[in-house]
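Take a look at the structures below.
Laboratory data are not the source of any read-out in this text; all were calculated from the coordinates shown. Just so it is clear, the structure is predicted and the values come from calculations on it, not from any experiment. Cβ atoms are built from the backbone, for glycine too; each structure is taken alone.
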Structure 1
Amino acid sequence: MTPRRTQTGINHEAYLVRHLFDPDKLKQIPTRNGYGEGLVEAGKKDKNIMVLCADLTESTRSLAFKEAFPDRFVQLGVSEQSMASIAAGMAITGKVPFISSYACFSPGRNWEQIRTTVALQNSNVKIAGAHAGVSVGPDGATHQMIEDIAIMRVMPNMRVIVPCDSVETKKATLAISAAVGPCYFRFAREKSPVFTTDKTPFKIGHAETYRFGADVTIIGTGPLLYEALLAAQVLSVDHGIEARIINLHTIKPLDEKTIVKAAKETGAIVTVEEAQAAGGLGGVVAETLALHTPVPMERIGVQDRFGESGEPRELLENLGLTAPSIIQAVLTVLKRK
């Protein structure tokens with residue numbers, strides 16, 4: 001694996017080689033923690049930032065903002081529909097509202113209000129979906145939001161962002177706070193590896209290549225990107241297959257150029273996400289390839305079913321979302337190359 005340097009000068013691939021496979025060097029922090037940290041930092045920079053929450057202040061990590069700026073925090077109780085509409089009204093007055101709830105409730109419960117009062121009006125509202133994916137674990141199918149990427153990316157004017165770890169979630173929160181217009185981003189409850197650094201590049205709408213290879217491209221989003229990196233190492237060592245790894249943290253606006261370039265150069269694609277494979281990351285990549293560069297493709301994601309109660313790791317393995325399943329998908333797609 002030949003180290004490459006990013007545009008910022010950090011040799012991120014070399015960093016991954018040194019730290020990725022040594023558990024003692026990787027912190028385990030929920031991505032939601034990055035949201036709380038980012039809110040406070042954004043609030044210090046912009047006095048117009050407001051945070052609204054639907055009775056889940058601690059769980060969504062909105063509590064840090066409440067403690068730092070109590071006069072800019074609004075607790076609405078169990079009322080996600082009202083929260084979206086009130087935030088849209090705040091945005092009209094020049095405020096920058098973040099609405100915080102579990103993703104199964106926002107955008108799950110208030111999708112129509114987001115559509116009508118936020119997206120249709122192009123309101124400057126930021127929608128933070130916590131506890132997304134199946135790693136919510138014992139809470140079960142009702143709380144395991146795996147349809148949100150699909151339902152939000154089809155909404156006009158809406159940005160959709162899925163950070164890979166707590167550090168990137170903080171960066172995303174700050175970037176979203178400065179961007180004008182509606183944004184949706186999701187993060188998880190369960191602890192996950194922190195494998196990016198403060199110097200790792202992040203820009204809305206710009207995918208980042210974390211590993212270079214010419215045999216196949218694995219495009220991941222969210223915490224499962226770590227599983228893709230693990231899979232790439234095994235593929236290299238055990239099979240002599242060099243996989244390119246792309247962090248597609250921004251589902252919309254999509255970095256089509258990077259996807260098309262990877263398809264042309266490697267000839268095969270595997271997508272990885274903790275969400276429904278249909279309509280989410282897998283859907284948008286498939287659409288892009290069909291329009292520009294058709295190549296063999298496999299999708300790692302939830303396959304047209306709901307989640308269930310269980311321990312987070314147990315569920316990820318049962319649903320085929322971990323490194324062994326990614327390796328098998330790569331071997332399968334290469335047979336079709």
Structure 2
Amino acid sequence: MKAFIPDDFAALIGIDWADKKHDICEYSLTQKQYQLSVISSKLEAIRDWTNALKKKYPQQRIAVSYELKKEPLIYALSKYDHLIFFPINLQPSLNIEKPLLQAVQKITPPMPRSELLVRHMDKFTSLEPESAEYRIFAQLVENRRKRVQDRVRLTNRLTATLKNYYPQVIEWLAEKDTMIFCDFILKWSTLADVQRAKASTLTTFFHAHHVRYAYVIEHRIERIKSAHPLTDDCDVIVPNQLLAKHLIQQLKTLMQAISEHDVEIKQHYKACTDQVIFDSLPGADPVFAPRLLVAFGENRDRYQSASEIQRYAGIAPVLEQSGKQLWTHWRYSCPTFLRQSFVEWSGESIHYSS
């Protein structure tokens with residue numbers, strides 16, 4: 001990967017991203033001075049600003065520094081070939097002199113990032129754009145994990161609702177993120193409803209949901225018929241019953257979305273030439289293997305050592321020292337999904353590797 005120096009560019013720009021506006025700090029290499037400006041976050045304003053830069057510095061490259069986790073703006077700027085991106089996180093974990101970093105952090109944003117590019121561009125790596133196929137794959141993997149987290153929140157809320165009026169069903173069917181659980185609640189949303197059902201009707205339901213062991217079905221039916229209601233108060237049952245039905249419908253939609261993501265991820269993962277490497281990792285099942293491949297990316301020259309990706313992903317602790325005091329703390333600023341992938345896979349790998 002090419003190591004850039006400031007003289008490779010006509011200007012060095014720092015961007016402080018916000019929801020409604022973007023603060024810009026532009027450093028001209030010819031005039032050797034900073035210029036602060038503000039643009040709207042609307043796409044038209046971003047396009048006009050970028051075109052003005054191209055006219056101001058024709059046929060020349062421009063370095064753009066930004067905070068890594070602020071991605072929407074980068075999506076809008078990535079189509080311009082004359083912009084080279086440098087993700088810079090203003091944290092003491094960077095490999096630069098701490099006194100300089102502390103001094104630069106006192107400057108009004110986004111000036112610190114431009115200042116760091118001017119003085120220490122060699123310590124930062126430019127963003128190498130991934131292929132369109134890989135970007136699609138990476139977004140699918142991350143979106144799936146977000147849907148799984150939505151499912152956890154939804155099942156927790158559903159559990160709390162059922163405990164208010166119908167706690168027995170949680171004991172009969174322990175796995176809440178399953179179709180049998182959802183269909184059972186929709187068909188019999190109260191204890192009174194399911195106790196009125198015939199044993200043959202319940203048996204047919206369980207068979208339709210691939211429960212084949214006779215002793216399991218008989219045991220469930222016996223528990224259903226002998227159960228006692230938590231409450232008979234309509235003012236408790238009616239509102240919670242309605243809420244449970246709505247939550248179940250949301251859960252079924254969410255489960256379908258996760259299944260569709262799994263199909264798409266599998267297709268993209270099969271097309272990757274490195275899949276055999278990640279399949280061989282302990283505990284890297286069809287969920288974690290694609291996430292690990294995304295974590296390392298297409299450009300394997302991006303990281304020069306294991307410690308680099310550990311620091312970048314936030315799984316390496318931060319060592320702080322002040323005088324004679326020395327302490328270690330969690331790395332606060334990092335790509336959350338990337339760290340989440342490594343942490344969750346590490347926990348899963350324990351079951352497969354001594």
Have a look at 1, 2 and say which one yields 0.65 for FRET efficiency 1/(1 + (r/R0)^6) of positions 158 and 318 (r between Cβ atoms, R0 = 35 Å, to 0.05), as calculated. 1
Compare mean count of other Cβ atoms within 10 Å over residues 278-285 across structures 1, 2 and report the one with the greatest value. 1
Work out which structure the value -10000 belongs to, where helix-only ellipticity at 222 nm (-39500 (n - 2.57) for each DSSP H run of 4 or more, over all residues; to 500) was derived from one of 1, 2. 1
For FRET efficiency 1/(1 + (r/R0)^6) of positions 30 and 214 (r between Cβ atoms, R0 = 41 Å, to 0.05), find whichever of 1, 2 sits highest and give me its label. 1
If relative contact order in percent (Cα under 8 Å, 6 or more apart) is computed to be 18, which of 1, 2 is the source? 1
Rg/Rh (Cα atoms, Kirkwood Rh), for residues 174-229 alone from the coordinates reads 0.92; which among 1, 2: 2
For which of the structures 1, 2 does the calculation of semi-axes √(5λ) of the Cα gyration tensor in Å, for residues 46-165 alone return 38, 22, 14? 2
Going by volume of the Cα convex hull per residue in Å³, which of structures 1, 2 comes out largest? 2
